[in-house]
1. Quick one: volume of the Cα convex hull per residue in Å³ came out at 172 when computed from one of I, II, so which one is it?
2. Given a value of 20 for relative contact order in percent (Cα under 8 Å, 6 or more apart), point me to the structure among I, II it was derived from.
3. Rank structures I, II by FRET efficiency 1/(1 + (r/R0)^6) of positions 7 and 103 (r between Cβ atoms, R0 = 25 Å, to 0.05) and report only the one at the top, that is, the highest.
4. helix-only ellipticity at 222 nm (-39500 (n - 2.57) for each DSSP H run of 4 or more, over all residues; to 500) computed as -23500: which structure among I, II?
5. If Cα Rg over 2.2 N^0.38 Å, for residues 63-110 alone is calculated from each of I, II, which structure is the one that comes out at 1.50?
Structure I
Amino acid sequence: MKSKIKKYVLMSLGFLALAVGAVGIFFPILPTTPFVICAATCFGASSPKLALKLENNRFFGEYVRNYRNKTGISRKSRIRALVFLWATLIISSLAFRHVHLWITLAVVGIAVTIHILTIRAAKEPRAPASIGSVPNRV
């Protein structure tokens, strides 16, 4: 009985963490990655089927796979994250014309940017040499 309760509590926490992570996509003040990783951990302990679904999800799967495989963040994801971060911060600043909010958003933006830039970069796959090509020798 206790294991069944534990399973449902972990699944509920997983869905809650995933919901907060999803909100974090649109509000840069909430970090997405830690909540998605938390959801993956909860699902992994309660429902391997849900964990696999999350890992294969087109929106959140890359976060989970990169964390699980310790591969870092791809250049494309890094650029996408920074562009989206600053676009939403600028839109928020324009929507609410308060100096204190601008300062807060700027500080958050700078902190998140530093965090994103300090995450280890994923190794970019090298293009295979074409068949019959001769390497350049100097």
Structure II
Amino acid sequence: MYNDKICDHFMNPRNIGVLENPKYVVEVGNPICGDTVHLYLDVENDKVTNIRFQAYGCTGSIATASIMTEIIKGTTFEDIGKYEREDVKVLLGELEPAHQHCVDIGLNILRYCSEPWKNIRIHREYLVEEGESNV
């Protein structure tokens, strides 16, 4: 079972979709489960002014991406880089052992978005696209 926060962000993902002409596109993946998240960032003065994402993965991964985008939006690269594993655990709420990979995905989203110029995007098809419902 997923906690209420994960369920809410899966059923009603925030910041889903693609930005037109983003400054950076970041890809975060988990080679063990195959989940992949692409994040599209608009940036001004080293601050993420807008962010959108597309994801292919489980309920937890999609919800994690949604939660992380809410944290990243309006935040400087420096402040994004200050988050640690324990912070991500708190942000996601209680997770069952089988869903702990979501902490890794969340932490990687934060790490990669704190230095987006170091990541490369590869296009893939996604489970959740803008305008789709998970219901």
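Values in this text are rule-based calculations from the coordinates and carry no lab data. Quantities reported herein were computed from a predicted structural model and do not represent experimental measurements. Cβ atoms are built from the backbone, for glycine too; each structure is taken alone.
1. That value comes from structure I.
2. I
3. II
4. It must be structure I, since only it matches.
5. Derived from the structure labelled I.
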